[in-house]
Structure P
Amino acid sequence: MMTLTYAVCAALNMDFNEIMGKRRFRPLVEARFALYYCFIRREKKTYTQVGRHFNRDHSSVVNGVQAWERLLSVSDKEAVSVQRQVNNVYHNLKNQQYT
């Protein structure tokens, strides 16, 4: 999970410690939620595993994933942009794994 987290931080030009931290600045929250979503929906990690990675309770991860899905469902411009970038990073890492 660390590899994807670091790669997303680099792609979004964000500091790893801020992504992992408690600040509620919208760009940080969006990056966190996109990572939660990716780990839960694509990597099939449990909410508890993702919560441990981010030093959060599993219920925070559940709420984050639900909030992220709501933002994506209404095509929130920022959310869609962040998710697109996270998807690109995820697919690039997966492709590197298999080559």
Structure Q
Amino acid sequence: MAVYARRRRTTVVGSIIRWIGAVIAIILALHVLFVLLGANAGNAFVQFVANWAGILALWFKNLFATGNGQLDLVLNYGIAIVFWVIVFGLLARLVDRTT
């Protein structure tokens, strides 16, 4: 009996799309870590990450209000991370499939 291995084809464009999604997820995750670990808010890099994370969090930024600021941050930005990873993963898969 022959076994056919289905090879996953990845295009350059699909890989770039995946990398963009990963960079967005890293920015959001860094913001969460900086806030939870109490990073210096006056630091230029921390401000840069916070500004971009605020933009990339979209409508998820104030989605949950549990009364605990750190839990809210983890929930809201965690959902934003999952959203972006799924969206860019689907886009990359669509590009890979059509080429």
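Coordinate-derived values only; no laboratory data. Only a predicted model underlies this, so the values are computations on that prediction, with no experimental measurement involved. Cβ atoms are built from the backbone, for glycine too; each structure is taken alone.
I have 1.4 for distance in nm of label points 7 Å out along Cα→Cβ at positions 37 and 85, calculated from one of the structures P, Q. Which structure is it?
This value belongs to structure P.
Given a computed value of 31 for relative contact order in percent (Cα under 8 Å, 6 or more apart), which structure among P, Q does it belong to?
Clearly, the read-out refers to P.
Of the structures P, Q, report the one carrying the highest value of Cα Rg over 2.2 N^0.38 Å.
Largest one: structure Q.
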